[in-house]
1. Give the label, chosen from 1, 2, 3, of the structure having the highest value of relative contact order in percent (Cα under 8 Å, 6 or more apart).
2. When you work out Kirkwood radius over Cα pairs in Å, for residues 176-295 alone for each of the structures 1, 2, 3, which one comes out largest?
3. Between 1, 2, 3, which one scores greatest on distance in nm of label points 7 Å out along Cα→Cβ at positions 184 and 256?
4. Looking at Kirkwood radius over Cα pairs in Å, point out which structure of 1, 2, 3 has the largest value.
5. One of 1, 2, 3 was used to compute helix-only ellipticity at 222 nm (-39500 (n - 2.57) for each DSSP H run of 4 or more, over all residues; to 500), and the answer was 0. Which one was it?
Structure 1
Amino acid sequence: MEAAAKPNRKLLDQVSDVARFRHLSLRTEQAYRNWIKRYILFHDKRHPRELDAEAVRAFLTHLAVNDRVSASTQNQAFNALLFLYRQVLNMKFDVTGVERARNIRSLPVVFTKAEATAIVSRMRGARRLVAGLLYGSGLRIMETVRLRVKDIDFAREEIVVRDGKGEKNRLTMLPKALKHHLKLQVDAVQKLHKADLERGHGDVHLPYALERKYRHASKELIWQYVFPAEKLSVNPRTGRTGRHHVSEQNVQRAVKEALRKAGVQKKGSCHSFRHSFATHLLEDGYDIRTVQELLGHKDVRTTMISTHTC
């Protein structure tokens, strides 16, 4: 089933229509809109239907030579234009003549067990718990902040990761050391949610079309985020006021600050905890296939890169 972009709507609105039809994240939708807008402005506001692969090559070359963007940024722009031509405009866009930037592969940063513990211990509140899950469960930062109450199985000591990278679901371990703290966090979410309901709010964003299928699910506790934002906000897609999850940028800043306080002389980040999780599992005797499943990697070679084993 193909997405139908309505020709009477503005081009960028058509981009949003197709992006939502294909369940792209809001962040990806916004990034694609931005790159397509820059592409059109670069070519003096000509409609993309009038442009060809050479026009795309010129734009990408401009990004690399004049704007000096990274290879990953240039490739994101390329993906946005590929999405525009193939998915929105339904044009047979020939990409053979367009040279894509090559990412320089660098080894991932891995903390020692002592370093990871030192960094987490210098964080406070919910952010410390988020960092603990990054390291203890191997979650990505967005997978962690998007966790919902129903995704944590305390009895089985498991966490269900839904719609992870590539829209895949998987199971990973719930660290015993965090079990009590997570229960307290869920209790706090329950109290906050009850207060929101009493004030006439309590709505949370539901993925895909679940809100139409389960009309009252958005107000149920099980769908609430485990790490809710401090303030209510308006959903840019629905226009409804509810409580979103905590900002991943706040966690990232807290990790950087904790790195400095712990005196860890590495260029680490939230994602370094995930690499550390995988590496330490291998050091503790887990086989690489098990680690691959816990991380949700499609190819074991990706797991090998994450753990410095290739």
Structure 2
Amino acid sequence: MPIFMQVQNRQLKEKIRTWCLESGFDMVGFSAASKLETESHQLENWLENGFHGEMNWMENHFEKRTDPRILFPGTKTVISVLHNYLPAPAFQQPQGAPKISTYAWGEDYHTVLKRKLNSVLEKIREKSGEIQARVFTDSAPVMDKAWAAKSGLGWIGKNTNLIHPKKGSWFFIGEILLDIEFESDLPIADFCGTCSACLDACPTGALQPYSIDSRKCISYLTIELKDKIPDEFSGQMKGWAYGCDICQDVCPWNRFSKPDETGDFKPLDHILEFGRKEWGNMAAASFRKLTAKTAMSRIKHDKWQSNLAATGDSHDSSPE
């Protein structure tokens, strides 16, 4: 690439970083598009072990999932962004309420992140002219954590979450795939060390170091599993009715996490007000209305009621 183009691309890269931060993203990283060789083998082994459970869609589009150039031909760079969603400590569910994972307390992150990413993409096009690009946020076969780690936004920890040494792990991840070549950012080291806090705290034994058996994961059991939660997990749900935050709650690196200041994921009123009685007596129509614009729209009312029944025998239904 000619020197003048290298300079122009460096300048554009920094402008993109600035636009992302101005849009409310917390961190931005750039990676050259390529096949994820190591992650490809890991995914293949994970699928062969059946750790994906009923998530059969994980078996689809394997080549696209492991190589963004196949998913979106012409891609030269993957831009990864992180958006904090941790609420202020003052925001808590009522004592004894069925626990809902923090990421689902506010507006659906798919909607919020795509809106922000498209805004950044418009600025890129205004600056660079017509380019080929697409935005993603957990909505296509993109290995988002792998690309974020590759671009230096953290490492993938033993709990399989992306962790940053100064900011923790309470982040949504999004990407822009585009046909402009940028210098890649460098990955950072893995600082999990000998810590096993997440492995020890997982009540169902779903976690192995750097791998997860989804079939045992509370998030999978309460969201992805269409049938009722198997009796073998009776007494192990710890009050979680939608998702689970345990492996993040206990991660020592999250002592550096700070609440999101954008207000984009401010908890909805009913999340902070409804206890077990209100959730348990809720009609299907009301449930659909209250969850329509949130991540909880992933499940239907009968699954929610089934989850509530499975958490009823837990000895720990207080907020973490």
Structure 3
Amino acid sequence: MSCPNNYYANASTGYCTQCTAGCALCYGSGITYCTKCQITGGGVSYYKVIDVDICNTTCPPGQYPYSLLLACQYCSASCLTCNTSAIDCQTCTNVSGVPYFNLNNQCLLNCPNGYYGQLSNNTCMLCVTGCALCTAGNNVSCTQCKTVNSVIYYLVYGSTNCSLSCPAGQYKVDYLNACNLCDTNCYTCDVASNNCTSCFLTSTGIRLFLENHLCVQTCKTGSYQNSTDNTCYLCNIGCQVCTGPSLSECQACRDAVDPNNSSNTLSYYLNIGNTICSLQCPVGQFIRAGYPNSCQPCAVQCIGCSVSSTNCT
């Protein structure tokens, strides 16, 4: 006759000997001779380890305790350790050299957007704030940026950096969460590549000036070049050509609408021998028909004249 459950035939004594606590079936004394496990009187569960005759309260790495059978079961191939089922992974491992990464107790071949796979512990780790895609956990490892709580982050052109602003030479593109390059003539730009907001020296040393959101070498007629901020500014209303903002920095004069009476036109005249535009010619000079916007000299014998150089007044 055979021994009952929880006993084994002890050849040395000729009696049935009780198995070690935790063994439901055994063939020898000790926890390493068990073929089936059980729950002890103290309510402690023992589990049969796969492929060895051992009952233990825990399962080794790569196995998990299955309470229904009181036996260890294999974790899925990508799980290094698992908990209550084959896919309830606590840690992950490499499969045929391919790493898997843990996120919320799942082993994934690729981490989702906003995470990167950390090889040192096979875990999906969060990207830094503003990164939609990244390769590491710092702000210079981003490959795509995102908007966080209405705050827009931009991928700096030619870099792996998500920033709240774009550097000089680049402009923000909100819907792309990226910085794009300005035109080569723009030092800074906004909204579009050719919408310059400031200019600079070219690589060949040519100074460019901002005019109507374009960077030009020469300001248009009626404007002057300011080398302090590389910008074109309108001449004074009486100047056609100027080197500065005042009526004493003119090279040619013009007619202009009276700022105090839009129905009235004011005529300005370039004084002889200087760069002043005035509404009247100074003593020794006169306004001559056919010579608009410039004073003409009186004859040498005239202190003042009008209409003609010899019509002394």
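Here, each number is a calculation from the coordinates, and none is a lab measurement. All values derive from a computational prediction rather than experimental measurement. Cβ atoms are built from the backbone, for glycine too; each structure is taken alone.
1. Largest value of relative contact order in percent (Cα under 8 Å, 6 or more apart): 2.
2. 2
3. Ranking 1, 2, 3 on distance in nm of label points 7 Å out along Cα→Cβ at positions 184 and 256, first place is 3.
4. Once Kirkwood radius over Cα pairs in Å is worked out for each structure, 3 has the highest.
5. 3
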